[in-house]
Structure 1
Amino acid sequence: MKKFPDNFLWGAATSAYQIEGAWNVDGRGPSHWDTFSQTPGNTKNGETGNVACDHYHRYQEDVDIMSEIGLKAYRFSVSWSRILPDGKTVNQAGLDYYSRLVDSLLEKNIVPFITLYHWELPQTLEDMGGWPNRDVAKYFVDLADVTTRALGDKVKNWITHNEPWCTALLSHQIGLHAPGKKDWYQGLSAAHTVLLSHGMAMDTLRTNVPDGEHGIAPNFEPAYPLNRTKEALDGARIWDGYYIRWFNDPLAGREYPADMVNYYTETGRLPNGLDFVQDGDYDLIAAPVDFIGINNYTRQRMDGMLDLDNFNTAATPNPGAEYTEMNWEVYPDGLYDLINRMHFDYQAPKIYITESGCSYSDGPDADGRVRDERRTKYYAAHADAVHRAIQNGANVAGMFMWSLLDNFEWSLGYSQRFGMVYVDYETQKRTIKDSGYWYQKTIAQNGLAE
C-alpha cells in the first residue's frame with residue numbers, strides 16, 4: 001500500500017455560491033454572481049445558485065456526511081455578500097452562520113480551511129468597477145479583517161483567493177463568469193488588483209491569526225508542446241505565461257514575466273504597458289505565504305500557436321485519452337509535474353492540493369447505489385501522483401478533492417456533477433457515491449485503497 005505521511009490532511013472542498021443557496025436570507029446582499037446568473041442567457045437553462053444544495057440550512061447534515069466519510073479537513077469559502085452585504089457594513093447573522101458551521105466541524109474533529117474569496121463580489125463593489133478598480137483591494141482587506149477577527153480563534157488555516165486566473169481572465173477577458181466582461185485590459189487590471197489584495201490581506205491575517213497558516217490557491221493548467229517546432233514551443237510558453245507565470249511569478253517576488261509583458265504590449269492587450277502597477281505593489285504582492293494551494297484538473301497540449309481569444313479551442317485533442325464530461329483530459333502526471341515545479345522552481349514552503357476532481361453524471365442505480373467508477377479511478381490516480389511527488393521531497397501536507405457535493409457549476413448550471421456525494425436537487429437528498437466510500441477507506445488507512 002502507498003502510505004502517506006503522518007498527519008496528512010485528507011479533505012474535500014466546496015464554495016459558498018455553489019452550495020449554500022439562501023441567496024437573500026438573513027441579511028445577505030446580492031453578489032455579482034446573483035446578478036449574472038439571474039440575467040437570461042448567462043447560464044445553462046437559466047439556472048442560478050438561489051437554492052443550490054441548500055447547505056445554508058442543511059450544513060449539519062453535510063458535516064455529518066463529512067464525518068461519515070472520515071474527512072480530516074474541509075475547505076469552504078465564505079460569501080462576502082453574507083458578511084458585508086454592501087461591501088462595507090457587517091452583517092452579524094452572516095458571521096454567526098459561519099461560526100456555527102465551524103463549531104460543527106470542530107465537534108467532528110474536522111479541520112476548517114476558509115477561503116475568503118471564491119468569486120462572489122458584492123454587487124455594490126461591482127458597481128464601483130469591480131476588480132479592475134484597485135480600490136476593491138482595500139475592501140477585500142476589510143473582509144479579511146472582519147472574518148478573521150470573528151473566526152480566527154477557531155480557524156487557523158486561511159486562503160485569500162481561489163483561482164485568481166478565473167476571477168480575472170475567465171470573468172473579464174473571456175466573459176464566461178461574472179461579471180461577463182470581454183476586455184483584455186480589464187482582465188489584466190483585475191488580475192493585478194486580485195494579487196494586490198492578496199498581498200495586502202496577508203498582514204491582516206498574520207496580525208489577527210498569528211498562530212495560523214495563510215496562503216493562496218491558484219489554478220494551474222500546464223502546457224506541453226507536442227513537437228519541437230517554434231510554433232508548438234511558443235504556444236506552450238505563452239499559455240504557461242498566461243495561465244501560470246502571470247500569477248505565480250509576482251507571488252514569488254519575480255514581478256510579471258517580461259516575455260508576457262512584451263507579448264501583451266505588442267499585441268495591444270496592454271496598450272500602455274503595466275500602467276496599473278504602482279510603486280511598492282510588487283513588494284506587497286510578494287508577501288511571504290505559509291503554503292501554496294494547487295488547483296488542477298487537466299492539461300493543455302500544444303502543436304502550434306494558440307489563440308488566447310478562443311480559450312475553448314486552446315488544447316489539441318488527444319485521441320485515445322480519457323476525457324471527463326467537462327471535456328477535460330484526465331492527466332494525473334500534470335499534477336505530479338506541477339507539484340515538482342512549485343517545490344523545486346518556486347520553493348513553496350508547503351503545498352496543499354486545494355482542488356482535484358472530475359465531472360461524471362453517474363446517478364443512483366435501482367438499488368440506490370451510485371457506482372461512479374471513473375471518479376474513483378480519477379481520485380486514485382491523482383492521489384498516486386501526489387504520493388510520487390512526496391517521494392521526491394515535496395512538502396505536500398494535504399489534498400482536498402473537488403467536490404464534497406454535486407453543486408451549481410457556474411455558467412454550466414447543474415449540468416455537471418463533481419461531487420463524491422450525489423445531490424437530488426428536487427428533494428435535496430444526499431447519497432454518498434462509491435468514490436466517497438473509496439475515499440473513506442483511503443483516509444482510514446492513510447494510504448491508497450485498492
Structure 2
Amino acid sequence: MRRRQLMRLTTAAMLGASTLPRRATAAADADVIVIGAGISGLYTASLLKEQGAKVRVLEAKSHVGGRLLSLRKLDGAPEAGGDSILGGYGRVRDVAVKLGLKLIDYEQRRSREKPEIAIGGQVIPRTAWPTHPLNLLPTDGKQEFPGRRYFEKVVDQHNPLASASDWFEPASKAYDESVYAFLRRHGWSDGAIAQNYETNIGRGTSAHDCSILTWFFRRAWDKVQTDIENVALKVSGGNQSLPEAMAAKLGDAVLLNRPVVGVRTSNTGAEVHCQDGSSYNAKFLVCAAPIGPLRSIRFDPALPPAVAKAIRLVPTMMITKVFLSARKPFWEADGLSPAMWTDTFAGEIGALRQAEDNDRVTGLIMRIRGFTSQRLDTLSEQEAGALVISEYQKLRPAAKGLLEVVGYKSWAKDPYARGTWVEWAPGQIHEFLPELVKPAGRIHFAGEHASLANRGMEAAMEAGERAAIEIMDRL
C-alpha cells in the first residue's frame with residue numbers, strides 16, 4: 001500500500017514508565033488500533049480500512065462523536081459541541097456527502113440577532129454605549145460593540161501573516177507573544193483588556209496565557225473559509241450524525257466503553273490496556289483522543305520528552321454551554337433582544353433559531369468560557385443552571401419564572417475531553433506542535449491539537465489523514 005494510493009482517496013500521558021500487566025506475546029488483533037472515536041479517529045480508521053488495513057477503534061464513552069454532541073431532545077438539535085462546518089471544510093463536507101448526510105446553512109440565522117450590552121448590572125442601550133462611563137474601550141473604539149468582533153478587527157489591522165500557513169514558519173516566532181503584550185503595545189489599558197478581551201473570553205483564560213499568534217493564524221484562516229464560501233453549515237439532525245454514520249460504516253471495528261489506561265510499545269507493535277481489563281495488540285497505534293485525557297494513559301516506554309511535556313502542559317479551552325427554554329417570548333414584553341453580552345455568570349447569550357421558520361426563537365444558549373466556566377464547575381449542574389438563570393433574570397425581569405434549563409454541558413468536567421480545542425500559550429506553538437505531528441516509534445498522533453493548517457472539525461480530519469498516510473507508508 002502506497003502513500004499516493006491514499007492521497008487519491010482523500011480530499012484536498014502520563015509520562016513516566018508504567019507498570020502495565022505483562023501478557024504472552026500474541027498475534028496482532030489489528031494492523032492499527034485507534035484510541036478515540038471522535039471524527040479524527042474515525043476518519044483515520046476509515047482511510048486505513050479503505051486501503052485494506054485491519055483497524056480497531058477504542059472509545060472511552062458509551063457513544064461516538066468526541067467533542068461533537070447534538071442535543072436531539074431539543075428543537076432543531078442544537079450543538080453542545082462543535083457547531084459549524086465552514087466553507088473550507090473540504091474533508092468534512094466531502095465525507096458528509098459520501099455518507100448521504102444533508103447539510104443546512106445557518107449563517108443568515110446566526111447574524112440576524114443584535115445582542116444587548118449588559119455591564120455592571122445594567123442593560124446599556126447601544127446608542128448610549130459610545131459615551132457611557134462604563135465603556136472602557138480605547139478612544140478610537142468607543143463606538144464598537146464590546147467583545148470578540150472588535151478585538152478581531154484590531155487583530156486584522158495588525159496581522160503580519162500573509163496567509164494562514166505562515167503561522168508555522170520560523171519567522172513567526174517573533175510574533176509569539178501574549179495577547180496582553182500585543183494589546184498594551186497598541187495602546188489598550190488594563191481596564192480595556194479586562195472588559196473587551198477577558199469578559200466572555202474567546203481564547204484562553206486571560207490575555208496573559210494566550211498567544212496572539214494563534215489569533216493571527218485564526219483570522220487569516222477565517223478569511224480563507226469565507227473566501228471559499230461564506231456558510232455556517234450543520235448536519236441535518238445534528239452534527240453528531242456525522243461520526244455516527246462514520247462509525248456505522250466501520251461496523252464492529254468500533255468498541256465503546258473502552259477507556260485506555262496503558263500502552264506498551266516495542267519494535268514490532270503496540271499493546272493497549274483498557275480500564276475493563278481487556279487488552280489489544282496491533283502493529284501501530286494512533287492516539288486520536290484529546291490532549292487532556294492522554295495525561296491519564298501510562299506509556300511504556302515513556303513518550304519522547306518533548307511530546308510528554310506537551311501533553312502535560314498545553315492547555316485546552318474551558319467552555320460550559322447552558323441551554324434554556326422560555327415558556328413565552330418575554331423579549332416581546334420588554335422590547336429587548338433575547339441575546340445579550342454580559343459580564344455575569346450567564347456569559348454570552350445567543351438566541352437559537354433551529355426551526356424551519358428562520359424567525360422563530362427556539363431557545364437560548366449561554367456560552368460561559370475561561371475562568372467563569374471554571375467557577376461554575378465548582379457547582380453541581382443544577383446549582384450552576386439556577387445561577388445562570390438568576391443572573392439573566394436580574395437583567396431581564398420580564399423573563400422571571402419563564403426559563404428552564406433543558407441542556408447543560410461543561411467540557412472541562414468531561415473526563416474524556418477536559419476542555420475543547422487546544423489553547424497555545426505564548427512560546428508553545430513552535431516548541432510543541434512539531435513534536436505532536438510526528439510519530440513516536442509505533443505511535444502516531446491525530447486530533448485537532450496535531451493539525452498544522454486548520455481548526456475545528458477540519459483540523460481533526462487533517463490530522464487523521466496525516467496519521468493514516470504515515471502508517472500506510474509503514475505497513
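Where a number appears in this text, it was derived from the coordinates with a stated rule and is not lab data. Being a predicted model, the structure only gives us computed values, none of them experimental. Cβ atoms are built from the backbone, for glycine too; each structure is taken alone.
Out of 1, 2, which structure matches 3.1 when distance in nm of label points 7 Å out along Cα→Cβ at positions 347 and 435 is calculated?
Answer by label: 2.
Which structure, out of 1, 2, was Kirkwood radius over Cα pairs in Å, for residues 51-242 alone calculated from, if the result is 19.6?
2
Given a computed value of 23.9 for mean count of other Cβ atoms within 10 Å over residues 291-298, which structure among 1, 2 does it belong to?
Derived from the structure labelled 1.
Here distance in nm of label points 7 Å out along Cα→Cβ at positions 299 and 315 has been calculated and equals 2.3, so which of 1, 2 was it run on?
Answer for the origin of the read-out: 2.
For which of the structures 1, 2 does the calculation of helix-only ellipticity at 222 nm (-39500 (n - 2.57) for each DSSP H run of 4 or more, over all residues; to 500) return -9000?
Going through each structure in turn, the value belongs to 2.
Of the structures labelled 1, 2, which one yields 4.7 when distance in nm of label points 7 Å out along Cα→Cβ at positions 115 and 251 is computed from its coordinates?
This value belongs to structure 2.
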